[in-house]
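What follows are several structures.
Nothing in this text is a laboratory measurement; each read-out follows from the coordinates by a stated rule. Just so it is clear, the model here is predicted, and its values are computed rather than measured. Cβ atoms are built from the backbone, for glycine too; each structure is taken alone.
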Structure 1
Amino acid sequence: MNPWKRKGNTVVGDIDRHEAAVLRGLVTQIDDILRARAAEAPSDELAELTGIRTGPSTPPQDPILSRLLPDFHRLDDEPTDAEVDAAGALRSLHEPELLDLKTGVAGVVLRTCPENGGRVRLSLEHADAWLSALNDVRLALGTALDVTEDMPDELPADDPRAPHLGVYQWLTWMQESLVHALSGDEP
């Protein structure tokens, strides 16, 4: 992929077939786990009457989902029952909307990224959606790879994370290039 370029109210980039397949596959995986989490929402008669949806009140156990859906209220090491209840209530109220936003941006990428590669033309709104979706994929992949600030750019060949670190770095570059294009600060 070449760097993104802004042309008026459009951002343009070219993505090859392999890159498109990798990106679409990763975004689809994130979308799938987010939709599975949304399906775990408890049935709530009041929500059905009022239209106010509720979600799970407990954080996800999966580390990747936990990274994508962090607590809305950070608890102390030894929280009181009232603090745990408050954090659960906040999660229950806000997680459905966050899931909608995250699956929505994933959908934008899947609709606008050509399956076989090629030219990608994004409105500024769609480019923002791409930024959010790329961020979600990077967070998930970074969690799976246990990426830290002091991780070297290359891992030893026998490290099972080595092949995937290049994908993480490519996603980082793609996201950074898109930020530069949107800000009009293209290199």
Structure 2
Amino acid sequence: MTTIGRGPAAHHLETVEAPGSMLTKTAARALAVFRISLGFVFLWAFLDKTFGLGYATPSERAWINGGSPTKGFLSSVDVGPFQGTAHSIAGDPWADWLFMLGLLGIGLAFILGIGMRIAAGAATLMMAFMWLAEYPPAQHTSAGKPSGSNNPITDYHFMYAVGSIVLALTYAGHTWGLGRWWAGLPFVQRNRWLI
């Protein structure tokens, strides 16, 4: 048996990277594809709600045509302890603007690979609020009907939030993005939270 520090096993251990200290080119590229894809989820939601492209938002309910990006979702919340809060802010101009700026900012940041920490924080916060509005732990709506929730914790909101954090922590914007250039800018160097 070879002990650490002697023989071929020791040489092998010296060349093996410790967990978390290495990211292969293939892994970096996979994260870049995920980053761009997740960014497009947010950017597409912004574009569809702004222009009514006919997917989730018909043209007549587009933001540019006077529609509210938050009214439909928040006014239809029928489950959980935040139902009243969701209904009370549905369609408020400040909620519309905050939501739409969030979608646009997160989408562009992820697609471009810049400001990943801020984008991940904003995405996590947005997904947390949306998770609370849909409240997956509830098995029934306030009317007593099945809520349609298939998991009380880990739904798509949770996965988008976790994915956003992973992208920021792995510097996913450096591959096929402007992250490396962005991180080298003097004002970003002085304010590392902007990376």
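A few comments on the model shown:
- Comparison of 1, 2 - label where relative contact order in percent (Cα under 8 Å, 6 or more apart) is highest: 1
- Origin of the value -18000, where helix-only ellipticity at 222 nm (-39500 (n - 2.57) for each DSSP H run of 4 or more, over all residues; to 500) was derived from one of 1, 2: 2
- At a computed 17.9 (mean count of other Cβ atoms within 10 Å over residues 91-98), which of 1, 2: 1
- Winner on mean count of other Cβ atoms within 10 Å over residues 67-74 once structures 1, 2 are ranked, highest first: 2
- In this comparison of 1, 2, the computed figure 4.5 for distance in nm of label points 7 Å out along Cα→Cβ at positions 27 and 83 is attributed to 2.
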